[in-house]
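Each structure below is given as structure tokens.
Read-outs: derived from the displayed coordinates by stated rules, not from any lab. The model shown is predicted, which means the values in this text are computed figures rather than measured ones. Cβ atoms are built from the backbone, for glycine too; each structure is taken alone.
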Structure P
Amino acid sequence: MRTFLSCLLIGVSVSSCISTKCYNTYYVNLNRISKEKFKPTHGLTQYDYNENNLQYFNQNGYILIGYNALRSTYIEQQEAINTGCWIGANVLLYKYQYIGTSSGTAVVPFYNPGDTYTVNSRSAGSVSVYGTGGYGYGSYNSNSTTTITTPGSFSYYSVPYSNDYYDQYAAYFVKKFYRIPDQNVALFQRPNSSSKEIMVVKQNEWFEIISKSNKDFYKILYKDNIGYISVRNQFK
């Protein structure tokens, strides 16, 4: 099985997660398949997005929890990796393919602010005052500064552009079901081999691991029965 897997899963790499959800194009445009919520992961394993790999994971205990199919300018692959980690994926299938270039001329406005001037003014004069006490006379001088800004305007420029477009795909899988390929094993009522045996988990039949109850036993769901099996068994 390991030899087959190594031949089938082309371009495998292990990646870690960074970045912010609200700016992530893959996360914002994610098509969710599973209503079940999974704990975020700190990294995932990445493979090529192709029919063989899709078939392999669909048939080997993995469930598809979401996917992206985008036509856009190139989006960094790290965004797909981050999305997979945030939704709890173990595996990412990814690919992008160039489809063409869009080019043309865009009209870009440029704002020209108005000019600012400073005006200084000075005035002088005399005053005469009449009152009950008689007649008075005086003079005055004053200075003032005023700032004047003329209205702004727009200039328009033709700017050539060229954008490459790609079809970009991502599929996110979680390993949910397991099997024991070489033997039947006992399903116990408690995480103890001395407890009551509920039934037998048959060779190559799928079961779900709910949790690891202690260092020796897994809590599993098998044919609507919840019980415990030894961790010493070889799972696939």
Structure Q
Amino acid sequence: MRTLGTAALLSVVLALSGCGSQSGAGGGGAAGCAGRGVTVAKADLAGNGHASTVRLTASGSGPCADLLLADGGASTDVGSLDLVARTATVVHLRGAGAPDLVLLYAKPRPPNGSQPHLFGADARGGLVEVTVGGRPVVPMVATDGGHAPMTATCTPGGGIAVLTGKAHQPPGIVLAWDVTEASYAVKDGHAVETGSRLVQKAVADPLLRKYHPELFDGSLFAGCS
């Protein structure tokens, strides 16, 4: 009976240890890292009216390297993303109780550009990258000026919309664009596509640049921050 009791106790300890390693947010090695890194944003991640300090730690070795941290011990590992702290922006989703997201860019890699990444709180109060199908919600932003039209904005219902342009076919004398808007609901750190629609068809490049410069200047969420 003593042997069985010891085994049962060991099982309970191991189970509790497993649960503890998953508590908090996505980067399980953040214990003791409070206050580390540089502040990149003050964001109301929970949508409860209380701003949290979000920090980015430097690359390197050790449990506090390559983390995005928020108050309360929330964290996520960003070691593979090569984020740049100075580019951070707070995205204020619209609507009562809508949470904030934090937008950070990866280091530019010419000629491809820079990849934007959105971060928010998950259902447990953890910190996660907001993705759709495992990929970033917002496409890469080109840095060479020769990219197709693209931008992102906030929707009235607390979601986001990504607008992308594609050259109209068949091509004419003047370059023209078809612009599509994809809408996403954002909840607990997850983005779910809710619809897609054509918002501009065969618009001449000079006209689109004149009336919608945000599609060409690389700006994102200009009306949300």
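Could you tell me which structure in P, Q was used to calculate relative contact order in percent (Cα under 8 Å, 6 or more apart) as 19? Of the options listed, only P reproduces it. Looking at structures P, Q, which one was percent of Cα pairs over 13 Å apart, for residues 150-213 alone calculated from, given that it came out as 80? Computed on structure P.
One of P, Q was used to compute mean count of other Cβ atoms within 10 Å over residues 38-45, and the result was 13.6. Which label is that? Clearly, the read-out refers to P.
When distance in nm of label points 7 Å out along Cα→Cβ at positions 118 and 158 is computed across structures P, Q, the figure 1.4 traces back to Q. Taking percent of Cα pairs over 21 Å apart as the criterion, the largest value within structures P, Q is that of P.
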